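Below are structures written as structure tokens.
What follows draws every value from the coordinates through simple rules; no lab data is involved. The shown structure was predicted, so the numbers you read here are calculated from the model rather than taken from an experiment. Cβ atoms are built from the backbone, for glycine too; each structure is taken alone.
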Structure P
Amino acid sequence: MQLFELGMVIMSYHKLRVKENDIPKKTLQTRYGHYDFLVMSFGLTNALAVFRDYMNRVLRQYLDMFFIVFTDDIFIYSISEKEHTDHLRIVLQVLKNQQLFAKFSKCEVWLRSMAFLGHIISGKGIEVDPKKTDAVKSCARP
């Protein structure tokens, strides 16, 4: 048996300060004047890469042991229910300690399989998601 979690972490991007010499590069012109971002703003070119790096550093001691980060998602994987409960508790505690929070409305918990990037991941392995191949299979021959 294998269990999976898929969760989106809502990181307050404003926790990450912009380096002093980079502030002018992130300035917006508005009708009220210039707005300088002193902290990371969602939508900046490298915001997701910075977030992923930050999450990997926060959870480094558990990285690839029972979790991975992909963009703003955390995947937790375990063999047994007991192990899964322990893993989930560890990850949530580390996030709480860093004042990072999971958006539970976007979390899928206690999954036996999950769809991800056009594939189905389960205890049996990784398979192509049939939804992705149905269109090709039903297409008329040229």
Structure Q
Amino acid sequence: ERETQWQEKEEESKRIISSLQNEIQRYELESKLMNEKISDIEGYLVSEQSQRKELEQDLIKFEETIEHLREQLALKQDDEKYVQQISELLSTTQELKEEISKKNSTLVQFQKEYQEIAEQLNAYQQHVEELKKELANAKEMEDTLRKEQ
């Protein structure tokens, strides 16, 4: 009877160990996927920030051009060509400002998503560590049972 109990405990230990190993593998895979997603988001954020800087530089150039054209317009008030260019540049400047505003809101959104994913990854990593501890405990129990036999 003691032999049967020992075998049952050993089988239970093996099932627990197998289950824990499967769960660890699943969490490690999920952790890897989360890391990849974080990396993709970081890349996208860098790209968005770079585009935003370019847009800001373009905006500065447009504003300088507008100012220059205004100065020229003061000299040539009757020249409709300058008036049209200023109007177009003002329109383009407004569009650039709106695009920068959109980029800012997109960056904020991605930064929030990045933070959430980073927190999830941290939770997964903590859970994997707990599972590894459970696995080690289960293996110790199995070793103890073997020694008792």
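Work out the source of 17.7 here, i.e. which of P, Q gives that when Kirkwood radius over Cα pairs in Å is computed.
Answer for the origin of the read-out: P.
To which of P, Q does the computed value -8500 (helix-only ellipticity at 222 nm (-39500 (n - 2.57) for each DSSP H run of 4 or more, over all residues; to 500)) belong?
Of the structures listed, the value fits P.
Looking at relative contact order in percent (Cα under 8 Å, 6 or more apart), point out which structure of P, Q has the largest value.
Structure Q gives the largest value of relative contact order in percent (Cα under 8 Å, 6 or more apart) among P, Q.
When distance in nm of label points 7 Å out along Cα→Cβ at positions 100 and 116 is compared over structures P, Q, which one is greatest?
When distance in nm of label points 7 Å out along Cα→Cβ at positions 100 and 116 is calculated for P, Q, structure Q comes out on top.
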